[in-house]
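Take a look at these structures.
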Structure P
Amino acid sequence: MMVQQTTPEAAVSGVTTAAELNVAGTRGPSFGEPIVEYLLRLGDDRLILGHRLSEWCGHGPILEEDIALANIALDLVGASSMLLGLAGELEGKDRDADALAFFREGVQYRNALIVELPRGDFGFTIMRQFLFDAYSVVTLDALASCGHAGLAAIAAKSLKEDKYHLRHSSEWVVRLGDGTEESHNRVQASLNELWRYTGELFERDTIDEAVAAVGITLDRDALHAKWESIVNDVLQRATLTIPEKTVMASGGRRGRHTEHLGHLLSVMQSVARAHPGATW
């Protein structure tokens, strides 16, 4: 499975131009209407992160947490199913959520890079989950009142689950950061590694501008400020240090992914591709 790779050092300016979006090889096939692209971004984030969390099933540090991570993974995949289902409906090509999840190539995925990184140790998983949960809560909260009725309904339903996810990951970040010397060092190292991937979550581009026509208008600067407030509060209680400003990694929204996505998709899509059209 071919996945165009990007490097962690790939800088972003915060705004992606139309010309950049249409450079051959940087984006993969277009899905037509901007609203479809927008929904794929939301759905792919949750699908890929849900799969990463599912890799902990049977491997959690304690039985209770093993079950918790599996349930959060199911919540994420469920939200993804609704978002991809709506994307397929609006695309109008008779592709449902399963078709979009299991029969696209890597360059056609629109997830942020942070969710496709390998699961790492428990501290890495928890820190990534926390950073994404905070982003997801502020984003879904804004989308729940957007002008697109279908997306607003999905956002309102998913927001209830995501608030629990954020509480769960926040508590673990504090427990690990303010715990033993080893747990503190591990989760700090995870934060240092993940921080350069957070900028992509708040990028603006022509897709964001285009979906304003259907009532989706998010102030990403305001969302970033809310996210920072949540993150700063939890990290302070966890006695963790926010990394120095660094060059942010980017590319996932345009189909430019790390090699890790290709490996993930080869596992995630294997059954569906081996038995296309099968039902259970």
Structure Q
Amino acid sequence: MEFILIGSGKVGTAFTYHLEKNGNKCIGVIEKELSNYKIFSKNIRKIKQFQIEDKLPKSDFIIVTVNDDEIENIVSDLSSNNYLNTKHIFHTSGFLSSNIFRSIESRKVEFHSIHPLISMPNAKSAIENLPKAYFAIEGENDIWMNEIVEIIGGKSFKILAEEKPYYHTAAVIIGNLFIGLLKMSQVVAEQSNIDESTYMKYFNPLIQSVLDNATKSGINSALSGPIQRNDTKVIEKQIEILEKIGNEYIVNIYKELVEYIKKVRN
């Protein structure tokens, strides 16, 4: 299959890499940011660039991998393009559904969203991690979306359009807020002479064991430590220690999470 990529950042680079690796061909790129296209070209190759208002070459599908805030503008531009000649269009947003494409009136085109549930902080990690992901698929043709996911090497699960905001918020809690918890832990660990350069080395086995326990036994059964044992005196002393550090955000988040865990642990 031949496809056009709109947005050649890390996600677009990873999709193109694995699609081309498995016999498909990117025949055109639409990208406003030169820095993105340079990284894309380095990891893939130089591919002919188009403007979104151009007469685009005939393709089997178009991938839209721009930021969520930009997708609406892309859709508006595609709606105004009188030379759109493709069979499928999908975006990779976790929050938005395929309904955003409805202003494109051509009924010859099927609309989809295919979101990889994986962390991709840069192009290298995106290429490496993409085939390991589960993909949330939503749109008009489940068979076709599954084909794309299988080509990449991932696995898929179906989600409804109205469910996507909840699904994506859950993903952000892990992909973003979990990093905040790691940073909080690292700041506290500095008080015991474990600096930033060694924190992950020492704490990674703990992090991995927590994830392994949650995977094997379930989230509720993975809890251990003073909260699980209800050691209230230890928890109170830890709050006092955190207050000495002088970061009210860490203190408040610790308190709130302790109370939340107490309420939901059973």
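Out of P, Q, which one gives -15000 for helix-only ellipticity at 222 nm (-39500 (n - 2.57) for each DSSP H run of 4 or more, over all residues; to 500) as computed from the coordinates?
Q
For semi-axes √(5λ) of the Cα gyration tensor in Å, the calculated result is 28, 22, 19, so let me know which of P, Q that is.
Details: P: 28, 22, 19; Q: 43, 20, 17.
Of the options listed, only P reproduces it.
Thinking of P, Q, which structure, once mean count of other Cβ atoms within 10 Å over residues 163-170 is computed, gives back 18.5?
So the calculation was done on P.
Of the structures labelled P, Q, which one yields 24.4 when mean count of other Cβ atoms within 10 Å over residues 123-130 is computed from its coordinates? Show your work: numbers first, answer last.
Working: P: 24.4; Q: 18.2.
It must be structure P, since only it matches.
If we compute distance in nm of label points 7 Å out along Cα→Cβ at positions 43 and 107 for structures P, Q, which one ends up with the highest value?
Q
Can you spot which of P, Q the value 54, 32, 27 was calculated from, given it is Cα extents along the principal axes in Å, for residues 83-210 alone?
The read-out was computed on structure P.
Out of P, Q, which structure matches 14.1 when mean count of other Cβ atoms within 10 Å over residues 67-74 is calculated?
Q
Using the calculated result 32 for relative contact order in percent (Cα under 8 Å, 6 or more apart), pick out the matching structure from P, Q.
Answer for the origin of the read-out: P.
Values in this text are rule-based calculations from the coordinates and carry no lab data. All figures in this text were calculated on a predicted structure; none of them were measured in a lab. Cβ atoms are built from the backbone, for glycine too; each structure is taken alone.
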